[in-house]
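What follows is a set of structures for review.
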Structure P
Amino acid sequence: MSTLDIDDAVRRFRDRNAEGEPENDIPAGVAGMLPGKPANGSALITDDYGRILFITPASRSWWRLPGGVVGADEPPRGACRREVEAEIGLDVALGCLLVVDWMPEQGAWADSLQFVFDGGMFGHDEISRIEPGCGEVLSFQFVYLDEAVRRIKPSLYRRLREAMAARDKGMPRYTEFGRS
């Protein structure tokens, strides 16, 4: 666990204590019956030419951004940072939130929230240090968004268009299935 992770954990502990006792006016068990919503945190990382870093997962034929599932009681930014480090071998200092995208249920997957954070721009040095890891990632590539259209899901294409616009304007976006 890095110092930043420890600092975040201490801050969250103090914040929870400052909130005081949990609400007692809700009947026992009600909170547990409320629906949970899966979430995913991904990083938009580009190179000097504006090409986007995509990874090729071992479990899928589609490219995706580095990142992954948010664990229980884990903030989306923390999950993104953890997953990016596991998948490309670099501890990336994430910038601002670019997009929150609601995804509808698809097959076995429940509806979810997709968080896209600004992973910054990688120069030659960072790119040379990328090491696909954890057995989940076969390879990585930097590709222009319009050239990646045949290798990514249509919803990811739309989400990334919104993320690039959010990065350019400095204003996060909310989308549903990649559409604003």
Structure Q
Amino acid sequence: MITDLRLQHFRSYTDDSFEFQPGVNIVVGPNASGKTNLLEAILVLAAGSSYRVSDGELVQRDQPWARLDSHDTNDRGRTMKIVLEPRPTKTYEFGGKVIRRLSLKDKLPVVLFEPNHLQLLSGSPEQRRSYLDDLLEQTEPGYGTLRREYKRILAQRNSLLKQPELAGHGQLFAWNI
């Protein structure tokens, strides 16, 4: 569990620190005070990306960089830096070791549920599948790669179906096995 968090030039935060206690932590404040930005910072540190915007938009306006620092209950440090110039780059640091991309083992399991997700109950089956796929990508090694490969193969098969002159020559049989 994250025990503390420091945000520098991250969205609406110039340089602010937060401490979290074991159990439930409640974030309250008036509208537009940064509650969602705080939750987004936790998600970005845990999963490596925002669910709302690109990396460049996480940096406070008119600032060249943003930095997020945290510690967990095992006193392990986790840092993420986003630098905009010369082009947006993102790096992570764990115990002094710098990496450019989070592997599955480096990600913390986190589930985001926001008011828009209520549409999962009344929305399309595609929305529900996409949400579950996103959860599985966080917990199952290789699932993301497998999912992308499946979509690529399905697109190829569907392309063949649109060409009846080719589909009738036994090629479709191989795709349907």
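Of the structures labelled P, Q, one was used to calculate percent of Cα pairs over 27 Å apart, giving 31. Name it.
Numbers: P: 31; Q: 43.
The read-out comes from structure P.
If distance in nm of label points 7 Å out along Cα→Cβ at positions 8 and 144 is computed to be 2.7, which of P, Q is the source?
On the way: P: 3.5; Q: 2.7.
The correct label is Q.
With FRET efficiency 1/(1 + (r/R0)^6) of positions 16 and 56 (r between Cβ atoms, R0 = 25 Å, to 0.05) coming out at 0.05, pick the structure among P, Q it was computed from. Mind showing how you got there, number by number?
Values: P: 0.05; Q: 0.75.
The read-out was computed on structure P.
Kindly point out which one of P, Q the value 25 was derived from, the read-out being relative contact order in percent (Cα under 8 Å, 6 or more apart). Please report the intermediate quantities before stating the final value.
Details: P: 25; Q: 16.
The value was obtained from structure P.
Just so you know, all these numbers are worked out from the coordinates, no wet-lab data involved. Just so it is clear, the structure is predicted and the values come from calculations on it, not from any experiment. Cβ atoms are built from the backbone, for glycine too; each structure is taken alone.
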